[in-house]
Structures are given as structure tokens and as C-alpha cells.
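The next part holds the structures, each set out as C-alpha cells.
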Structure 1
């Protein structure tokens with residue numbers, strides 16, 4: 001994968017880049033947020049490892065620029081502020097994963113590899129239709145009643161799991177396990193954030209809900225005609 005590492009701590013950036021290159025990724029390092037955004041817009045990377053605390057442009061601002069441009073880039077946030085409030089803020093802004101400093105380089109490389117596999121693997125069905133929602137898997141496009149719905153890569157993965165088996169109830173733990181593969185390393189409450197974001201995007205103009213909560217069990221997708 002082509003990866004941009006955006007980190008103003010030069011020693012840390014060098015170590016991160018080295019760890020990812022050992023896994024045969026193409027890595028470019030930026031210490032300045034503005035230059036990183038320019039590079040991403042010019043040639044969107046597959047993934048960005050993004051520090052939140054940057055001197056010239058905050059990581060959240062960079063993340064916002066990427067999402068506004070609808071780039072297919074997946075984002076892992078790195079920050080010393082790993083409390084729940086900042087984690088939720090980063091995920092709500094569109095990040096796909098979150099790691100607090102200090103962290104293990106091996107774990108970072110593993111999470112990068114998982115995101116790469118989830119983003120690039122082939123699917124049995126090219127198009128999934130549930131009621132008035134249509135998912136074009138190869139092009140990672142979603143429409144509802146013909147209207148395009150913009151999703152982050154991680155939102156797309158969560159919804160794809162639910163839409164592949166409409167009516168089935170998925171627990172938060174199972175969704176975590178399918179997406180992150182090592183569920184015990186992640187807070188299952190993260191799934192609630194993605195579900196909330198998906199509902200907000202899918203229920204535009206007062207449309208009825210597609211994703212339903214089965215109290216005490218999990219989530220399911222039901223068709224709306």
C-alpha cells in the first residue's frame with residue numbers, strides 16, 4: 001500500500017516509516033500538515049497514519065479535508081490523547097482506527113495490514129440490494145432511492161456486513177471481530193459510533209430507518225420498500 005505518515009516528531013515518524021517499509025509498504029513522511037494535504041489531494045494514498053497534535057494544521061483539520069474531498073484514503077489516528085472523548089471525536093470525524101501513544105510498532109503494522117486487506121479484498125457479490133439501499137462493492141458506492149450516500153471506508157465495511165445478511169442480528173463483538181479480526185483488542189462501543197453515523201447518513205430527508213437495534217443483542221438491517 002501507499003501510505004502517508006503525518007507526524008511532527010521526527011524520530012517517531014522515522015520509526016513508524018521503517019516499521020511499515022519492513023512490511024513492504026510504500027511510505028512517505030510529512031512533518032507539515034499542509035504539505036501532507038497537498039500530497040494526498042494530488043495522489044490519494046491508500047492509507048494515512050495521522051498525528052492529531054501538529055503545529056501548523058491539526059490532524060482533525062487534515063481529516064476533514066480528506067473527507068470533504070471524498071478520498072478513498074483510510075486513516076489511522078495516532079495521538080497521546082487516547083481518552084474516550086478524543087477517540088470518539090476522531091472516529092466521528094471519519095477516522096478508521098485510533099491508537100494512543102505510546103504504542104507497539106508491531107501492532108501498528110498489524111492494524112495497517114488489516115485495513116489494507118479489508119479495503120482491497122474481492123467480494124462474492126458485486127452489488128448488494130436491501131430494499132431501497134444499493135451497495136456497489138467494487139466501486140465502494142452506496143445509494144438510497146437513487147441518491148448517493150458518502151461513507152468512510154470503515155462505515156462501508158460495517159454496513160456491508162449487515163447488508164450481506166439482512167434480517168440477521170449481529171452483536172457488537174461479532175462486528176468488531178469481522179472488521180478488526182482481533183476483537184479483544186478493541187472497544188466494542190466503537191461500533192455504536194459507526195452505527196450512529198450510518199443512521200444519520202441513511203435517514204436523510206426523514207426516510208425511515210434501515211438499521212435497527214435489537215435491545216441487548218445487536219443490530220440488523222431490514223428492507224424498506
Structure 2
């Protein structure tokens with residue numbers, strides 16, 4: 001009889017499934033990108049995942065975040081995602097930290113993890129996550145800007161120093177170079193960001209809030225999950 005991972009096992013083999021089951025991934029951010037990362041990893045058979053986020057599900061998240069529905073609005077994202085992931089694979093070991101991660105936050109990054117994923121927006125926190133991961137020799141992948149974009153087919157996995165156009169990439173290249181970071185795999189898009197019409201907002205969201213759609217942030221998340229799974233099992 002088929003089990004929940006039988007189709008994946010057909011492609012990767014039993015040895016690779018064992019590697020995934022033994023792996024523990026640390027994910028920062030479970031929004032439009034991170035939520036799809038988490039779900040794709042658990043559907044792939046990852047054995048343990050630790051998630052860090054302090055936000056609650058907001059109705060404005062419904063257009064792009066896998067956990068966002070009328071039923072989950074108002075819930076902590078960590079708890080909404082824990083419930084969703086447990087329903088996908090009850091055997092997955094799930095740990096959550098309900099906090100807004102910054103360089104002076106409680107120490108979370110350690111050698112307990114096999115892979116670290118940065119899917120947050122704050123530059124200082126991104127830099128901190130990346131430099132700590134690299135200092136511990138833990139593989140890390142970082143997501144660049146997905147807001148104000150409409151073309152998911154332009155998303156790609158590359159090194160930060162090969163990126164162009166993306167404003168967040170520009171800042172990250174500068175800051176990482178200052179810290180002697182010579183490489184970083186990222187998911188990014190060279191699409192020129194569109195200027196959102198903030199006058200159409202129906203709440204008190206700031207004018208810096210990017211526009212978004214249902215198909216760009218999740219695709220970035222799936223690309224990250226693909227890279228993480230392939231790295232863990234040793235596939236090119």
C-alpha cells in the first residue's frame with residue numbers, strides 16, 4: 001500500500017528518504033515565501049523543522065500565504081503552521097519560536113541544524129542569520145525580494161554576487177562584502193519591481209508595504225525547498 005511519501009521515494013530512493021527523515025531544518029519567517037518552504041519540506045519527508053516568526057495571520061495574507069484563511073485569521077503563524085504541518089505528517093518533529101528575530105534575540109542558531117533558511121525581510125537580521133550559519137559551516141539559503149513582482153518564471157537560484165536589479169540584493173551584497181562573506185546562495189528575481197499604488201490600501205498599512213500576488217512568493221518558497229532537499233540528499 002502507498003504511504004504519504006511513496007511518490008517521492010520513487011524518485012529519490014530509500015537512502016535519500018532516510019537522509020531527509022534524519023535532517024533538521026531551521027526556518028526564519030513563515031510568510032508568503034517561508035510558509036511554502038515549510039509545507040514543501042514537510043511534504044518531502046523532512047524529519048524535523050524549527051520555525052521562527054512572531055506574526056499573526058492577517059486577512060491581507062490570504063492572497064499568498066498557505067496558512068492564511070478566514071479560519072486562521074488572528075492566530076499566531078507559528079501555531080497555524082504547526083497545526084497544518086502536523087496534519088500533513090504527524091511524525092515530523094516541529095519546534096516553534098514566536099519571536100521577531102534580531103541580532104540580539106535569544107540564541108537559536110546552533111550546530112543542531114542541518115540547513116538554515118532565511119525568509120525574512122529585515123536586513124540586519126538576514127545578515128546575522130547568514131554570518132552565524134556560515135561561521136558554523138551550516139548550509140544556508142536566503143530569499144531576496146518577491147514583493148511588487150508578477151513574473152515567477154524569472155525567479156532563480158544563484159549566488160548573491162551574481163544578482164542584479166533587485167534592491168534588496170544590492171543592499172545585501174554591500175553588507176555581506178563588508179563582513180568578508182564571499183558567497184551566498186539566494187533565490188531572487190531580476191524583474192524590475194513595480195511601484196504599488198498605496199492609495200488603494202484600505203487600512204493603516206504604511207506606504208512602504210509592497211504589493212503581492214498569489215504566485216510569486218510561493219514559487220520562491222518552492223525553489224528554496226527544492227534546493228534544500230537536493231542539497232540534503234546529495235542531488236545536483
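Every number here is computed from the coordinates shown, using simple stated rules; none is lab data. Computed from a prediction, not measured in an experiment: that's the story for all the values here.
Of the structures labelled 1, 2, which one yields 132 when volume of the Cα convex hull per residue in Å³ is computed from its coordinates?
Checking each candidate, the match is 2.
I have 2, 10, 16, 19, 21, 19, 11, 2, 0 for P(r) over Cα pairs in 5 Å bins from 0, in percent, for residues 61-156 alone, calculated from one of the structures 1, 2. Which structure is it?
2
Matching task: 14 is the computed value of relative contact order in percent (Cα under 8 Å, 6 or more apart). Pick the structure from 1, 2. Before the final figure, lay out the partial values.
Details: 1: 14; 2: 22.
Considering all the candidates, the number was obtained from 1.
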